[in-house]
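Only the coordinates and a few stated rules stand behind these numbers; no lab work does. Small disclaimer: the values here were computed from a predicted structure and weren't measured. Cβ atoms are built from the backbone, for glycine too; each structure is taken alone.
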Structure P
Amino acid sequence: MPVSEAVDETDAKLKMSDLMENAIRKAFLPHYQTKSFEYENVSTLGVRDRHSDILVEGPDCENWSCIAIAPIPTETALQWKGKMVKIDETGISGGNEHYVYKGLQNLVFVRITKKYEEDGAFSGHWLRFQSELLPGFDYEQFFQRISENLPDWVFYYIQTKNKGNPLEGPALLNKGVKTFISG
């Protein structure tokens, strides 16, 4: 993110979160509907862990049974995700300062196979999910549509060789076009 787009790292995090959330929601159209899903976990010590995800309804996701978990922090939720840092890549981008994600940020889209609340003497109160990838869902096109819906200055890196993800990768996407693939 160009430094001109944000006041500081916190502002950059929240603005990038809005951009990502909108890009993800648009990537589901026209066959799927989306809605915000926020929930809070509480440890036995009283520490609150607030989450913000996107529920999805549509083919193979009837009754809002799918979820997109992404780096979309809000003012009150997921504050540990989507952190941005200011960097200066002198010689690479003409010495321009810009904000980038600190560390890798995951985006997962899955069908919820089991949703339950866990209460324990030592573990507090937690909302838990079991999930699976959607058979036949075109994840590659989905990630490309997300990238298409982001500004030109966003390069979207996807590490795809984990947990049975059907994409070949890693890949670097810009405006929906793969600019780098390594097998």
Structure Q
Amino acid sequence: MELSRLRKLSEIWGVTGPERLTVEYEQLGITPPAGFNKQPIRGFPTPKQLIDKLPYGTKRQMLERLYVEYQQLCSFAHGLPIASMKKAVFDGRSPLRKMFSEAEIEKNFEQEVCAPAQVYSFLGIVQAVAELTTLYPNDMELVSGTTKAWTELLDSHLLVNAIWNIRTKALLGIVG
């Protein structure tokens, strides 16, 4: 059943027959049919690869700065040792949790996970809206609303101020 779902997804994503055979051969050890020619598999486009393709300017500078935070957040998904330890401490079933007080765990979870997630989410939204001002520069309601949202966000986090100074302030026509 899982294989049939994977095959359907591969059709949706445009995986070619030769690519599928290559993956089956390399990852699963399935003997390919006679006359098989290995197909190189394109790498997944990571944010860093895409950032490197941008011309130098404030958009690239902003994305390079955001990439540092992206790497930190991804460490939890990709299993870096310190992130794995923190995940274990946050897990109520883990024996590691007993090494810390509940107050320490809650404080650390708030500082390391909750607060940054809220700031980064709001930052992503208001920056995306700020980027729309490049498409609609004469929409004063858009500029005004975006400026108001940024005013609420400023000084909440060093990353926010960095993005503001690198790119957003100029996008919104704010001097100084």
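Source structure of the calculated read-out (mean count of other Cβ atoms within 10 Å over residues 135-142, 10.6) within P, Q: Q.
Once relative contact order in percent (Cα under 8 Å, 6 or more apart) is calculated for all of P, Q, which comes out largest?
Structure P gives the largest value of relative contact order in percent (Cα under 8 Å, 6 or more apart) among P, Q.
One of P, Q was used to compute distance in nm of label points 7 Å out along Cα→Cβ at positions 15 and 143, and the answer was 4.9. Which one was it? Going label by label, the one that fits is Q.
Given a value of -19000 for helix-only ellipticity at 222 nm (-39500 (n - 2.57) for each DSSP H run of 4 or more, over all residues; to 500), calculated from one of P, Q, which structure does it belong to? Among P, Q, the structure yielding -19000 for helix-only ellipticity at 222 nm (-39500 (n - 2.57) for each DSSP H run of 4 or more, over all residues; to 500) is Q.
Among candidates P, Q, the computation of Rg and Dmax of the Cα atoms in Å that gave 22.8, 68 used structure Q.
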